[in-house]
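Asks: What follows is a group of structures, each given as structure tokens.
Values quoted throughout were computed directly from the atomic coordinates according to the rules given, and no laboratory measurement underlies them. Here the structure is a predicted model, which is why all the values come from computation and not from measurement. Cβ atoms are built from the backbone, for glycine too; each structure is taken alone.
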Structure P
Amino acid sequence: MTVQQIKYFLELANELHFWKTAEKVFVSQSTLSRQIRSLEDEMGIQLFERDKRNVKLTDAGKFLKEHWSTTIKELDQIHRQAKKIDEGMSGFVSISYPGSITFRFLPKFLETLNSNLPDLKVELTEPTDENHEKLLSDYRTDIAFSRDEISNASIDSLKLFSEPICLVVPNNHWLNKKSLKDFNELQDEKFIISGLHQKTFFASLLRNFFNKHGFEPKTIIESDFGGMILNLVSKEIGISILPLSFKSAKVPDVRFIELDEEIDLYINWRKNEPNKTIKKVIEYVKLV
């Protein structure tokens, strides 16, 4: 039994058509039939019921399809990770990040990487659900920047810095640091913020912040995309609350008013990571 035979089986189990499957896996129909028959003979199990017109999975075939699909996925993940380790300095590193570091920290970090590891290929992912922990555990990312520390025994985290969150208002808005005495003064303001019902860290931070001030915002637009929010604020559609990092976007006609609340940035990676390149990348992030 080979991995290739199992992959042939899984493709046929999905298509249930020898000719279409053979085309999909780039082999002849006779080769595919021979490989499937060889797999059945070796296991002593009939995987498919065949006649001249139809191909159907047996109950045993259905069971193996369910379990082998997971096994092959795991093998592919392990193979990808081994390939990264083997490639070393000129290899590939995937990084996930929150959108708030797009305008300042992330460009500086990538500039440092490019100067010190010029042959390194970097893949960037901005997950909308911020599930960096799962991305690391599934080997779909190697390094995750996140606003909260990941509590997982198999993941290491390092706090990089803290920064204030800010009210973001149009340039001509009446509000400034001195004029804001009580948050309830903003009860008639229209807010453009992350949906407070969401499970993301920033949505949770906003909920706690508003609860602490006994304030319920009048939200007119919900969005997790800071760049979009800044543009809407600049057009005087509403005001928002964002991390100070977004100030580096230099969107015209907006002002940032720092609040008495901070948000952190962490770098997270798999514990006992054998990939030397990833270890080097973690060292370079400390320089930034």
Structure Q
Amino acid sequence: MIELTGLTRRYGRTTAVDDLTLTVHPGHVTGFLGPNGAGKSTTLRMVLGLTTPTSGTATVGGVRFRDLPRGLRHAGALLDAGDVHGGRSARAHLAALARGNGIGVARVDEVLGQVGLDRAATRRIGGYSLGMRQRLGIAGALLGDPPVLLFDEPFNGLDPEGVRWVRGLFRQLAAEGRTVFVSSHLMGEMEHCADRLVVIGRGRLIAEESLAEFAARAGQTEVVVRTPDPTVLVAALTTAGATVRSVADDALAVTGVTGERIADLALELRLPLYQLTTRTASLEEAFMALTAADVEYATGEDR
């Protein structure tokens, strides 16, 4: 379990993390989301003792990470796949981590096989692709078989097979009862692998809830309709209190009435319907709606 209590980090007049209090529970893949500059990486660094909080606490299993002996046995992390010595082999890199944390050398080959790098174990890391370095970083996180795992942008550089593998790995680790905390900008991947979300903006907590609860925050359910005579249907829907807008393929997006009510109106008007689809907000739409005020670098379209 990861617990943050009043966690704050200031750099001069800039507050990177602002009084953050939350709990990341075991048995779940928890996605960690926020716009650029929201404070996600700073938060992860404070959990791991790499950045000192200005105030507040961050604990792993009730203890500050820096106070834990042989830290990789308690928490494993991938923060930067490029933060490795390019002249070493993958096996040598992991063996050094293992020695420093009292982990048997046999575990090195186990995790190399687990992440699919066993055949490249003796190659210099400098010749690895970004995807291979991501796999090596994940191997390092798994090395101590820890109950808590943190990953920052773990999908970067992975091919489709690698992305699918990582999704399955995270779900498996959570099913084993571990705490899995994953920061990513890839909304589609979070939608596929996370079952809970923590969302921050400008260092402050915006949401801490299930994926379904977060998506429901984005607004009303929308019904997409296609008919050969949209003008007549729009007039009837507006009279019934609906809000209607045009979307692609000559369809109408309707909010404020149910799909059943739309079907009844079309029947009364003797209008055929070519499409009647109920659509809920995607994770990306919910995220954009709820963090719009916290985007540090907005384009003209986003302002």
Structure R
Amino acid sequence: MAMIDVTGLTKRYGSTTVVDDLSFTVRAGQVTGFLGPNGAGKTTTMRMIVRLAAPDGGSVTIDGRRYSDLPTPLTEVGTLLDAGAVHGARKAYDHLLALAVSNGLPRRRVDEVLARTGMDSAARKRAGEFSLGMRQRLGIAAALLGDPPVLIFDEPVNGLDPEGIRWVRELMRSLAAEGRGVLVSSHLMSEMAQTADHLVVVGRGKLIADTPMSDFMRAAGGGTVQVRVDDPGALALRLTAAGATVRNGLESSLVVSGVTAGEIGAAAAGLGLVLSELTPQRASLEDAFMELTSDSVEYQGVVA
């Protein structure tokens, strides 16, 4: 079941189109990773889902309804788009209590989300005293307050230490396991690789990929094979002739792509060479993402 359905979404600021005819779905019981380079339109898209920005074209529904038609939005969709969107003088408990009361939620939900986010001990502290990581936890607590079936998180691990990052990963997985639809953006590819079931990748406002994580990684080519052999030059010539791509690796190894480990072994055996290493290297999500979005990066530095 589609929890968020984005159809033909378009947003322009002046002559610049920041989201361009974008369509995708976020389904129940899944973590959907929302990826793209800086300036790709991810945050703008999330803001349009919850009507913080008005689209110039297209539509968004949450469980079949527009956000503006939801009677109590906080109980339908929880969002963390800006961890700093809390008055610095307000205590964490009071901030959550104000949200609960204004949305007709019981006071006990404040204590429950403080406990779930590990904020119990900081409940009576002012938000202005919090680190970025603590503000992220408070924002997540606010998103969970209405116990919504749909959750949207924009860069929720910013400012968190390794323990906090791991906690967010486990939280996202647990929320999806409860049957919720979770949309989360992040620049930490290693975390997305361990967290997301499905990927939506955008660049310059356009959809680049909308696919299960497993299919995305499979399409990335399965990585490379690291090879150590007694005559690397001879093997490199044979593999290149067979259509493989071969480059020099560390400590006289070869890094081979375009053929399987079995084909490399057979080529070495045909030349009478002795292999001391034949190690498949699975492509990382970061490598696959960088290759896919290389033409969509707005600002590119030069490494001397």
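Asks: If distance in nm of label points 7 Å out along Cα→Cβ at positions 63 and 119 is computed to be 4.9, which of P, Q, R is the source?
Replies: Here the read-out was taken from P.
Asks: One of P, Q, R was used to compute distance in nm of label points 7 Å out along Cα→Cβ at positions 151 and 271, and the result was 1.5. Which label is that?
Replies: Only one of P, Q, R returns 1.5 for distance in nm of label points 7 Å out along Cα→Cβ at positions 151 and 271, namely P.
Asks: Quick one: Cα extents along the principal axes in Å came out at 81, 44, 34 when computed from one of P, Q, R, so which one is it?
Replies: The read-out comes from structure P.
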